[in-house]
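Q: These are the structures, in structure tokens.
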Structure P
């Protein structure tokens, strides 16, 4: 039975003191939640070890990781380093990493494999930009991102992966994919996982929607049969809004 997950990606927001206060607020409200969704937060790297000390029921994720285990990679943070701070999940392939830092599918595949080898659970992101959608290439884009990004994973490994669909045209724009658009792509992704792995893997896999999800639209999005939760950006920076999305189940 697949997990329901609501994950908050703080991106490059909050200084340490503010981040610690936000983490405490999320942990407090999580204990009062009315849904059975698993709650995950992804603070900046600088906050991880301190935030871990403040949370018990909320799970901790990093926003990215390196593709090498160690070495002369100034500024990078390896999966092993993340594990040492208490991190359990890691976001890989977020659209901002793909667009701003030119991270391609082959490199992301290396990150996924290394993260899994260190015991992390990847939240692997995929999604199309507006031009690709308008050109009718949206399904081709997602297929390539998943075929290459999840290439050569064993059945055991793929069962640790969460996939997050990001309609890039709906991130930070205020535009939201309609529930029908979200369901259409999530159904495509689940069918593709059947093709790439098998039906049981696909049925058990958690698929998240990530694109301007907020308290006012979360219930409608989560009502779709193939949408198992959300990867939340801006709305995760206010504990009350974030937990309202969690309770949308």
Structure Q
């Protein structure tokens, strides 16, 4: 099996893949040695890869240290590894391994087709790969919780409004009022509907450039937006993990 680890700004995710199939998933704040050993217990791991957007002691180097003690090949994700994409990005050295993995995951799902991957997590990112396998770049903007928090942090009186709990069916089906009829409702309405308009507008702006493309919506908050968008999308959680698995397959 392949072990893939994605250290995000908020959560760390680990997954075990057999071929292209995700067989087991772990989520938590920090994947320490004991948690890792418990997760892979009973499974034969042939290779592992780790990606991180963090620069602190919970990031890729910390994880790589104890992973490197294991008896399987361990890779650090990034553009230095072999991959099938042609990178058309002005500053490839600044392209995060998570965005590269998202693009690879989309490319693997739709080989030979245009694909836009939208990842709604701590940040809202998008990445486009055309039918020739060229990575054309994308966008980065604040995610749902970051936008809600910013309204409190950068104003004098606006309250903290929490995002809906997406782990519950009630959270997934939250009906956001429009217009909001209280300050709390107005903030939640403005932020969430604003993100819906942004995602729909992003898709429509690509439609002006390219006639047909597939759209994948992923990320922890993706499930909250998939039924609110007017454009046709394919919702798939954990697209970054799938892309990291592709990296292993090209390098081991």
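No lab work stands behind these numbers, since they all come straight from the coordinates. If you're wondering where the values come from, they're calculated on a predicted model, not measured in any experiment. Cβ atoms are built from the backbone, for glycine too; each structure is taken alone.
Q: Given structures P, Q, which gives the highest value for distance in nm of label points 7 Å out along Cα→Cβ at positions 162 and 210?
A: With respect to distance in nm of label points 7 Å out along Cα→Cβ at positions 162 and 210, the highest-scoring structure among P, Q is Q.
Q: Moving on. Name the one structure among P, Q that FRET efficiency 1/(1 + (r/R0)^6) of positions 90 and 130 (r between Cβ atoms, R0 = 30 Å, to 0.05) of 0.95 was derived from.
A: It must be structure Q, since only it matches.
Q: Suppose mean count of other Cβ atoms within 10 Å over residues 178-185 works out to 17.5; of P, Q, which structure was it derived from?
A: P
Q: Taking relative contact order in percent (Cα under 8 Å, 6 or more apart) from the coordinates of each of P, Q, which one would give 23?
A: The correct label is P.
Q: I've got another one for you. One of P, Q was used to compute distance in nm of label points 7 Å out along Cα→Cβ at positions 2 and 194, and the result was 1.2. Which label is that?
A: Derived from the structure labelled P.
Q: Please state which of the structures P, Q yields 25, 23, 17 when semi-axes √(5λ) of the Cα gyration tensor in Å is computed from it.
A: P
Q: Could you tell me which structure in P, Q was used to calculate percent of Cα pairs over 13 Å apart, for residues 186-233 alone as 59?
A: It must be structure Q, since only it matches.
Q: For distance in nm of label points 7 Å out along Cα→Cβ at positions 138 and 154, which of the structures P, Q scores highest?
A: P
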